[in-house]
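The structures come next, written out as structure tokens.
We did not get these values from a lab; they are worked out from the coordinates using the rules stated. Just so it is clear, the structure is predicted and the values come from calculations on it, not from any experiment. Cβ atoms are built from the backbone, for glycine too; each structure is taken alone.
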Structure 1
Amino acid sequence: MRRRDGTWRSSHGSAGFACRLPTSAGVRPFKRYGFESKAKAREAAEHIARLLEAAGADDTTRCKVGDMITAVKRGAPLPALEDVRRRLGLGLDPGHPGVTVAEWLDTWLAGKRRTKRPSAVRSYETHCRVWLKPHLGHLPLERLNTAHIEGLFTTIERFNSELERQRGAGKALIGIEGDVRSQPRICGPSTQRRIFATLRAALNAAVRARKTTGLDWNPCMGVEDLAPEAPAEAKRWTATEAAQFIAAVADDPMGLLFRIAVLRGARRGELAGLRWADVDLDAGVLTVVSTVLQLGGKLVIGGKPKTKAGERLIFLDAETAELLRQWRKAWLAMRLRAGAWDDSKLIFCQPDGRPWNPDHVSRRFKRLAAQAGVPIIKLHEARHSAISLMRDAGVEQAIRMREAGHSDTEVADRYTHVLIEAHQAAAEQVAALVRKAGGAS
């Protein structure tokens with residue numbers, strides 16, 4: 001029961017087994033003791049036999065399996081047979097530990113930084129840093145399953161409940177065990193679905209790289225019953241309300257920007273990123289080729305539009321085109337008056353040429369809406385209003401989609417002579433509808 005040196009022999013009275021295993025260093029003896037019964041020892045020995053059988057008749061593969069078995073430390077569990085079979089089936093080294101979920105997310109993000117818009121990458125990074133890595137990152141990627149993913153969203157709901165409980169108790173400083181956020185907020189259904197979409201995309205890429213990752217199926221496919229989204233219906237202005245707002249902001253420094261947003265449905269980043277080189281003043285046509293984005297408190301100028309279809313032309317009605325020509329003269333005068341000037345050549349900019357912060361543009365829009373006495377809507381809802389105005393003015397659906405940047409037609413194929421005339425007519429139709437609603441002829 002004790003060794004000669006007086007230490008306790010833990011294997012005394014326990015069961016074990018001994019065998020010989022093929023390894024890359026030749027056939028080596030292998031033994032394990034400490035099982036609570038002969039049956040348990042026999043079960044372990046038979047498991048090793050099945051692992052070797054999974055390698056087939058190939059001597060090299062059998063040696064790799066032997067290396068894997070001998071590398072297992074005493075007391076540690078032997079590799080699962082299904083894992084070894086899967087890795088062998090994918091042509092992977094059965095003894096390689098494989099990548100963790102966190103390691104794969106880092107690899108996936110590195111690829112996205114080369115191909116995706118900075119705003120999209122920032123969203124991916126936030127999802128990974130706050131949710132995916134803390135709760136799933138430690139898991140071997142090839143062992144990730146549906147239950148793990150469902151457990152993540154159960155944790156999110158638990159965090160939400162605890163947050164509401166602490167708020168209800170009047171706590172000023174909220175802390176939730178396991179939550180890495182410094183300022184916890186409710187993670188609603190929409191955000192949860194975006195987190196899920198990020199994970200699903202990363203795992204789809206892992207499945208495509210199965211020869212490296214060992215993942216042959218995306219466990220997101222088995223997830224059910226995520227909290228349903230219940231987004232509020234977007235508010236829209238009527239033609240009368242649009243006319244009232246446009247008239248009220250006519251003399252505001254951002255008035256022309258907001259006029260184009262309401263009448264033509266341009267996104268705020270697109271308008272904030274327009275340069276004079278992107279406009280044909282004679283034809284009254286704007287070309288959307290870049291945007292202004294706010295990322296982590298910094299402005300990024302020159303980012304690509306949100307979608308490929310977002311690279312499009314914005315056709316102005318005659319009145320708006322004339323206002324833009326007048327603004328060009330005022331802009332040149334503003335530049336001459338300025339001391340230091342940021343030569344970004346942006347059409348809509350601050351008095352010193354610097355770009356407007358997109359969030360400031362949105363806040364200004366709401367303040368002006370309140371002053372104009374119209375329903376206060378988000379600036380993005382002005383885009384919905386523009387699409388509705390096009391519909392009310394009788395603009396065909398295909399033209400509406402192109403105007404809004406929703407069409408998947410290639411840019412080179414999008415503007416034939418006939419289509420240009422249709423877009424110009426659509427701009428005049430909407431302007432006429434709004435003028436009539438506002439009491440002008």
Structure 2
Amino acid sequence: MKTRARLVLEKRFRQMANGKTLAAFSAAALLGLRLTSLPAEALVINPCLAAYGGGSPTVDVFVNDQFVETLFLSGLVDSQGKQYIDLTSGGLGTGTYSSPDGGQFTIFAIPDGRPDPPRVFLDPGNGGVSLLVATDMLVSADTLGTLGGKLSQVLDSQDSYGTCPGGMHTYGITMDGAALGANPTAKVEVTGQAVVRGVEFGSTDVINLIPPDSTKPDVGPSLIAGTPTAPLKPGGLFTGAVTESIACGTAGATDCPLQLRNTIALTFTTEGDLLYASGSFGAAAAVEPGTGNEALVLGATGVPFDTFNAAVANQPLRNAFEVGALLKLGPLSGGINPPGETFSMRIGDFAATLDPGSFVTRSFFGFKFYVFDGFVGGFPLKAVITPLFGNRVSVFAAGHGADLRPGTAILDLAIGDDKGTTPAKVFNLGR
């Protein structure tokens with residue numbers, strides 16, 4: 001049975017999700033909250049042979065289905081130590097891609113001080129999963145052209161991951177971002193493929209819920225949003241995750257030439273519209289064959305929140321902020337355990353990563369919530385995570401140093417393997 005306190009708290013956050021922002025902060029007050037480092041990854045031996053020994057990953061860029069150019073590794077590593085392809089390096093270094101029919105799109109860095117450019121990075125099997133991820137990009141539809149307003153990026157790992165043990169491998173695809181604007185209309189299609197080389201002309205299998213031997217054509221996409229049957233979520237969000245086990249090589253032999261290909265197609269209907277993915281478009285594959293590796297794969301890509309709403313109260317004179325958020329965990333989430341998981345948050349110029357053990361468990365009239373009360377960059381940070389009803393979770397955080405202005409700011413949040421990004425409304429408090 002729900003206690004009265006729990007019912008009040010849930011009501012407050014439902015009101016916040018409907019736009020009554022200050023209710024989020026009064027809900028935090030019920031918990032007694034007042035405004036006043038990267039984790040080490042488990043080391044797993046990569047069983048694949050000759051990783052990075054042959055080919056180099058690429059990104060082919062198309063505008064309105066017309067090929068524009070191919071992008072290659074930059075020769076640099078990002079803040080996480082991963083090699084990457086710079087998505088702003090095309091168009092003679094402008095990040096602007098054009099087609100003969102007049103279509104033009106520009107990929108920008110998200111203007112909030114994050115250390116890395118829009119990029120595609122890869123990880124060859126560390127942690128037991130090979131990754132190919134596009135992230136931290138802001139896309140502008142400058143002009144649509146006469147053939148339709150579509151920007152496509154085809155990410156291909158080529159043979160960067162080497163040859164792995166054969167058998168049934170678990171593959172996964174995720175997407176996490178938002179179309180911006182009062183009435184966003186963008187369509188997002190993500191088609192991830194497991195590419196099996198070594199057979200005549202090669203073969204591919206789209207990573208989705210359709211079995212390889214199905215009579216229904218397996219043409220994809222893996223994930224889609226912005227259509228009548230799969231609309232964008234509130235706030236213009238597009239989120240999702242899917243896994244599939246696909247045969248590669250022969251069980252008992254090291255003969256699986258692991259390769260990922262992921263096509264990200266963004267279609268716009270209005271010139272000047274924006275779309276961002278500070279979360280990511282992720283593609284991943286377990287390097288070891290076997291069943292039951294879905295959690296391993298999704299742990300590497302992250303499991304996007306199903307829904308995510310947030311607002312931020314800003315105190316300019318003190319450069320202090322209060323974030324109130326309500327989220328719903330994704331269908332493939334394994335749940336959260338804040339005391340045992342890494343927590344990270346980015347808003348404006350503020351970024352924090354808290355190691356496992358940072359949150360402590362508290363109880364209020366019989367139900368649990370989790371609290372952090374400490375310092376980040378020499379300033380206090382206080383945060384509370386409260387599991388609610390129907391796989392929903394509320395998050396409140398109060399800190400310093402975001403340097404926000406009224407309008408909209410991008411909020412990135414991760415609790416363990418679960419993560420999300422959302423445009424958050426920012427308003428100034430009169431105190």
Structure 3
Amino acid sequence: MLGFAAGPFNAAYEQRIDFAALRRKRVERVREEMRRAGLDALLVWKDENVRYLTDLRAQQIAGKSSFLNGALLLGQGAPILFCSGGEVDRVRRMMSWIPHVHPIPIMEDPGLIDAFVRHQLAPLFRDHGLSRARLGMDAAPLAMVHAIARHLPEVELADGDVVMQRARWIKFPEEIAALEEATAIADAVIATAAAAVREGIRECEVAGEALRTLLALGGEYAHVMTPFVASGERMAPPNRFATDKLIRYGDVVFIDIGACWNGYYADVGRTVVCGRPSPEQRRIFTAVYEALQACIETMRPGRTNEEAARAVREAARRHGLEDHLLSLFIGHGIGIGANEPPYIGEPSPGAPVVEFQPGMVFAVEPLIWVEGVRGGGGVRLEEMILITEQGPHVMSRAPFDERLLG
């Protein structure tokens with residue numbers, strides 16, 4: 001593992017990412033988790049899980065990502081791909097590692113779902129001797145659950161999403177290399193956006209310049225569908241998408257757009273200031289910066305996500321700002337999923353305590369906001385962190401605005 005982004009192109013002069021080998025590793029790891037869970041087959045619909053098994057990069061329709069494409073993994077053989085008719089010809093021509101691909105409709109209409117199960121899924125199960133299989137599934141409309149019950153009545157359904165989560169938990173070296181490349185692009189996106197910040201420019205214009213860099217450098221998507229550029233009072237409380245608000249002198253400006261490269265996501269965020277900050281803005285920024293560094297310091301094998309969250313709260317408390325932390329998780333796993341377990345500081349009941357392990361990757365993003373501060377009193381800072389045997393490796397390199405550090 002190099003520990004840096006070597007370059008995104010296919011180069012003859014050095015060994016870079018072997019995606020064919022990575023695909024084989026991912027499929028085998030999922031099969032290991034299937035065996036551990038007692039599954040005979042696994043049917044996935046979430047975009048990140050389909051991509052993990054097949055490397056399908058498909059057209060995305062907003063709000064429909066779990067209804068467009070699917071993949072079926074059996075005990076042996078290549079994954080079987082179900083995808084939009086608009087993708088089938090390209091898959092057959094360009095994805096030689098997928099020998100079996102079947103066109104499907106958008107999985108919403110109950111009649112179409114029933115026909116898919118009856119005419120495509122059920123025959124596949126019968127042909128492979130799986131009429132009494134234990135089938136894991138990650139996400140599906142209730143109509144599909146009912147259709148499976150009708151046409152495969154002896155198939156037992158089980159949780160397949162947890163199987164995929166466990167498989168994706170620890171990253172392979174090739175995945176880490178892909179995440180380094182995605183992070184390099186995300187850093188460049190931050191640089192472009194920060195350079196665009198000036199009096200009289202709109203938040204949406206800053207986001208537009210950043211997205212130009214993202215696509216020009218070969219990024220596939222932003223980390224979020226709603227690029228997050230919020231300025232001034234719109235960061236207290238945070239307005240989590242770019243608007244037509246004009247950036248003014250004295251505004252803090254938060255930028256969180258990230259990048260996806262070859263299916264792997266990076267999530268990097270920075271707060272900058274337009275002009276000169278106030279003492280209160282410096283106080284808030286310094287509290288968040290110290291909380292971020294305290295969190296990163298705990299991210300070592302054997303320590304836990306609970307300890308990392310506690311370090312953030314204690315740092316905020318030293319500045320009298322613990323009660324101003326955003327009521328959201330402080331960090332999240334990241335990889336082929338933009339946000340994925342495990343989480344750090346999830347405030348909802350039921351959040352598990354997880355021990356950090358080498359190969360885990362997180363985006364850590366504490367946010368503190370204080371109302372009534374002229375020019376905005378909301379600050380978030382976000383880093384990409386890889387857990388290694390030696391401790392945390394900070395993958396992101398975007399600089400912090402030194403004008404804001406108290």
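If distance in nm of label points 7 Å out along Cα→Cβ at positions 281 and 353 is computed to be 1.7, which of 1, 2, 3 is the source? Present the calculation step by step, with values, prior to reporting the outcome.
Numbers: 1: 1.7; 2: 2.5; 3: 4.1.
Of the structures listed, the value fits 1.
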For which of the structures 1, 2, 3 does the calculation of log10 I(q)/I(0) by the Debye sum over Cα atoms at q = 0.09, 0.11, 0.14, 0.18 Å⁻¹, for residues 129-360 alone return -0.48, -0.69, -1.02, -1.37?
3
When distance in nm of label points 7 Å out along Cα→Cβ at positions 225 and 337 is compared over structures 1, 2, 3, which one is greatest?
1
Answer label among 1, 2, 3 for the case where Cα Rg over 2.2 N^0.38 Å, calculated from the coordinates, equals 0.99
2
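Suppose helix-only ellipticity at 222 nm (-39500 (n - 2.57) for each DSSP H run of 4 or more, over all residues; to 500) works out to -15500; of 1, 2, 3, which structure was it derived from? Present the calculation step by step, with values, prior to reporting the outcome.
Numbers: 1: -15500; 2: -2500; 3: -11000.
Matching structure: 1.
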If we compute Kirkwood radius over Cα pairs in Å, for residues 185-264 alone for structures 1, 2, 3, which one ends up with the highest value?
1
